[in-house]
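Right after this note come the structures.
Here, each number is a calculation from the coordinates, and none is a lab measurement. Quick caveat, the model's predicted, so the values are computed rather than measured. Cβ atoms are built from the backbone, for glycine too; each structure is taken alone.
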Structure 1
Amino acid sequence: MAIPTHPAIIFFDLDDTLLDDTAAVAAGCRHLATTLDHPDPHALHTTWTRTSQHDFARLIAGQITPQHLRRDRARAVAAQAGRPHLTDTQADTLHDTFMDAYTAHWRPYPDVHPTLDRLTAHGHRLGIITNGPTPNQHAKLRALRIDHHFDPVICRDTYQLAKPQPAVFHRACAAAGTTPHHSIHIGDDPTADAHGAHQAGLHALLLDRHDTHPHHHTTPRIRGLDQLAALLTPDDDPLPTA
């Protein structure tokens with residue numbers, strides 16, 4: 001399915017597509033390592049990420065609450081640092097410690113502002129489909145100074161749906177007043193973003209910044225948003241590379 005050069009809307013994922021979430025999480029885990037007097041921030045980062053991925057699937061399935069997920073992550077890294085029995089209050093405090101550093105390190109990738117500015121200047125409509133909760137994701141968009149580019153912004157609690165469920169893509173297209181066939185979705189996750197959007201009938205692009213998925217063939221794969229800008233604004237000069 002060829003990518004249309006004049007789509008009705010271009011939907012973006014947020015975390016690790018526009019926001020360098022991996023770097024922000026790493027900063028939060030470095031802060032946790034200092035707080036917990038743990039010598040290996042990378043090990044804490046691995047534990048934090050593994051616990052997040054495991055619990056997020058349970059959260060989407062309705063098996064746990066967001067508070068449960070937050071406490072699980074805090075307890076997992078605390079246990080690794082030799083503190084295995086945190087109370088709920090202690091777990092909440094430790095998670096808040098992580099969040100202070102995490103939010104302070106929210107940064108866009110270098111190609112984000114140039115790409116969004118160019119697409120908007122060419123009249124392209126832009127939206128967001130993200131599995132994060134509404135308050136967090138809107139705060140990220142404001143912190144990155146890109147919130148004005150996007151309408152609609154669809155979060156997992158907007159319709160109580162999450163990627164890769166086809167229904168969330170269909171509802172997002174309906175909110176934009178268009179259909180999947182006339183829409184593009186771009187994101188970094190092969191399952192939630194590329195496969196999910198493709199199965200829902202959108203034109204899907206996998207953003208693979210670090211060449212992590214060289215054998216992905218379900219949808220087109222690009223290495224940076226400058227390639228998206230080149231595809232949709234072919235008559236302009238190339239965007240500078242970072």
Structure 2
Amino acid sequence: MSAILYHMPYFVSSVVANLIGELGISEKVQVKIIGFDNLKDEFHLAKHPQGKVPFYIEVEDDFTMIESSAIFLYLLEKHDTEKKLSNWKDAKERGQFYQFLLNCPCQIYPNLAQLFYQFLNEKGSPMRDENLITKNLNAWHFEIAPFLVKYLGDKPYFFGDQFTAVDILLGYQMVLAELVGQLKDYPTLVAYLLRLRERPAFTNIYNEANKIYLPDMTKYSVAIQRKIQREEKLASEKGLDYKFA
């Protein structure tokens with residue numbers, strides 16, 4: 001195995017794991033699942049300074065990458081030599097791919113991820129921010145979802161009849177929207193997600209068994225505490241004051 005993708009199911013690393021499956025390169029890139037027991041441990045923080053996923057390593061020379069979109073584009077360009085997922089018809093379509101490559105992690109994902117984490121807290125909890133929930137729900141229902149519905153239209157996939165890398169990026173957003181209960185009002189997007197679930201590479205990543213990796217507040221708190229302890233130790237060694245923020 002020449003490379004390893006460190007991945008946690010249902011986290012943003014899922015788009016890269018899905019890409020590896022669609023490209024059929026699992027013999028070249030191992031998808032190694034890490035759970036909350038390993039999240040933000042010494043090895044993890046040595047490879048990703050923020051203790052997040054994904055991170056990708058090419059074993060021979062310890063070449064490491066940590067950003068999901070960068071890893072996604074790197075693997076697509078390196079391994080999609082037959083243009084199975086990136087057969088853009090012209091420069092404009094390539095530009096639209098870049099648009100979603102950036103828009104998904106920078107705009108759509110943060111909106112849905114914030115909803116997910118807020119919904120982990122019961123109503124009335126001091127950890128639950130109702131104003132933030134309202135802000136993100138408004139962004140989804142009045143900005144993001146209408147844009148996606150209009151863009152998809154009556155096409156089977158976002159760029160037409162052919163499944164492309166864009167559908168891997170947007171498929172993850174559909175899964176998140178469903179998890180937070182915000183997909184059902186959009187039949188076009190519901191039908192799109194059902195089409196994606198006909199693909200083995202998709203269901204290999206997004207399935208009921210993998211939902212054991214979804215976070216709850218207890219799991220998340222333990223991982224954060226592990227990170228705090230490491231940072232306190234580093235601060236002490238450098239003679240610095242430390243305050244977790």
**Item:** Per volume of the Cα convex hull per residue in Å³, for residues 146-193 alone, the highest-valued of structures 1, 2
**Value:** 1
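Assign the value 54, 31, 19, calculated as Cα extents along the principal axes in Å, for residues 66-185 alone, to the correct structure from 1, 2. Could you put the intermediate results ahead of the total?
Details: 1: 54, 31, 19; 2: 53, 35, 19.
Going through each structure in turn, the value belongs to 1.
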**Prompt:** Can you say which of 1, 2 returns 3.6 when mean projected area of the Cα convex hull in nm², for residues 90-137 alone is computed?
**Reply:** 2
**Request:** Taking FRET efficiency 1/(1 + (r/R0)^6) of positions 130 and 162 (r between Cβ atoms, R0 = 25 Å, to 0.05) as the quantity of interest, name the structure among 1, 2 where it is greatest.
**Result:** 1
**Message:** To test your reading of the models, identify which of 1, 2 gives 31, 25, 15 for semi-axes √(5λ) of the Cα gyration tensor in Å when calculated.
**Reply:** 2
